[in-house]
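Multiple structures are listed underneath, in structure tokens.
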Structure 1
Amino acid sequence: LDEDTGLFRYVNEIPRGALQKFELQPSLAQNVIREDSKGSRKLQAFGRPVPFNYGCFPQTFRDPEEVDDIHGAPGDNDPLDVLDLTQHSAGVGEVVCCCVLGMVCLIDEGQADWKVIAVNTKAKDPLAEARSVEDAERIAPGRIEEALRWIDDFKQHSSKSGTTLHYEVQEAHTAISLIEKDHAAWKRLCAEADESGYARGHWIRSARTEAQGHPQALGWMPRMAVPGQMARSP
């Protein structure tokens, strides 16, 4: 969060127009972004390119031990997802400045998988000026509905039963409250990291060795704060 502007930054995983799924890997060192081959095959079988940029807020954690206040479901053990509605196609791993407009909830296998709806404020697109759901609907009527319909159709095509998209769009202030809550959960997760550098299966930092001595109080930003390194084959 940039406190001067009220804007956020997300890390893009899947570019608009793609039929490949790339995903930040919380369990891998440096939280690299890799292609999810199984997910790519599902997208290609579905045959409709992703109509938005899809990414996440990396300094967030959807804690499965916390129950959602709205739908009564636990978190999905991943960073909080972002849908960027602008026409600009962001690159894999690109850090994007965005304005939060609202959010919707996907219940997937009993877990609350919230999707924050946002716009890239630097995109050459009229939607970049939107500051609310109402603005987005005025500037690009039907754009939010198009994005949500794509998610619902894709999930129905590629997933087993037990997936429900709630079309009710929560307001921006509710979305920002969730971002703050999930950021606090992420900070607690960082504090749980053991000598291996992991906490609950999530990579937080490099493993400590005896030569490094005792760990100091957490007063730095783990590198996952600005991921975007593409994993490469040897």
Structure 2
Amino acid sequence: GDGAQLTHYRLHKEHESSLHFGGVYVDLNRDSQFNSYQVLLGGQIKRFDVLVNHNVGGSHCEMKGVYLPKNDQHVDIHSYIEHKAAHCTTDEIYRGIMADRSKAVFNGRIHIHPDAQKTLAELSNKNLLLSDKAQINTKPELEIYADDVKCAHGATVAQLNEEAKFYLRSRGISAVQADIMLSFGFINELLESIPLEALRISLRPLLAQQFSTDKSLTQHLLADEV
């Protein structure tokens, strides 16, 4: 309905051999708002689809997500944002960290219809490869049929910064722990944007386990200052 607000939290922590296929479908009316926060951990194969329709003016969509496959895990994320009305906004940010032989696919599309003037939309996907055998296929798209809009999209694929690793090593931090710290820093900004404090706190030990099975190397992730 008009003016409705929904905040959706999705935490996937599943058995290593599990298969998960899911989706979220949202229709936004006048001045309504949809906020989505996802953290995807565990599971052999995951596919997640999101469809958001901006049907009436004044609606807002914010989507933020983190995915961290490892071993031979595979993650697919597909998002479709349909801007059908004027004066609507979308802010979509996903970050992924791929380890070992894992694979990830990110397909994000924002479609600006002819009547969707004054649209503000941004789509960003950044990825970090921790292994030469890890793979990411990222494809952020803007499809624009209106002439009075402000839109941006982009994607990056990178490895850990060697200079940052060298600095941490020079401070007496082990190579493995340096990798963990830099990996956590890559996604920490998104995690800190999660409004629900209890979820933010509970994520720290889960992410520590995801990065390393050695508890002695991951205790720093539980500290507030990290």
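Since every read-out is calculated from the coordinates, none of them should be taken as a lab result. Note that the coordinates shown come from a computational prediction; the quantities given were computed from them, not determined experimentally. Cβ atoms are built from the backbone, for glycine too; each structure is taken alone.
For which of the structures 1, 2 does the calculation of relative contact order in percent (Cα under 8 Å, 6 or more apart) return 13?
Traced to structure 2.
If distance in nm of label points 7 Å out along Cα→Cβ at positions 124 and 196 computes to 2.4, which of 1, 2 did it come from?
2
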Test item: P(r) over Cα pairs in 5 Å bins from 0, in percent, for residues 76-187 alone calculated as 2, 11, 19, 15, 14, 11, 10, 8, 6, 3, 1, 0, pick one of 1, 2:
2
For Rg/Rh (Cα atoms, Kirkwood Rh), which of 1, 2 scores largest?
2
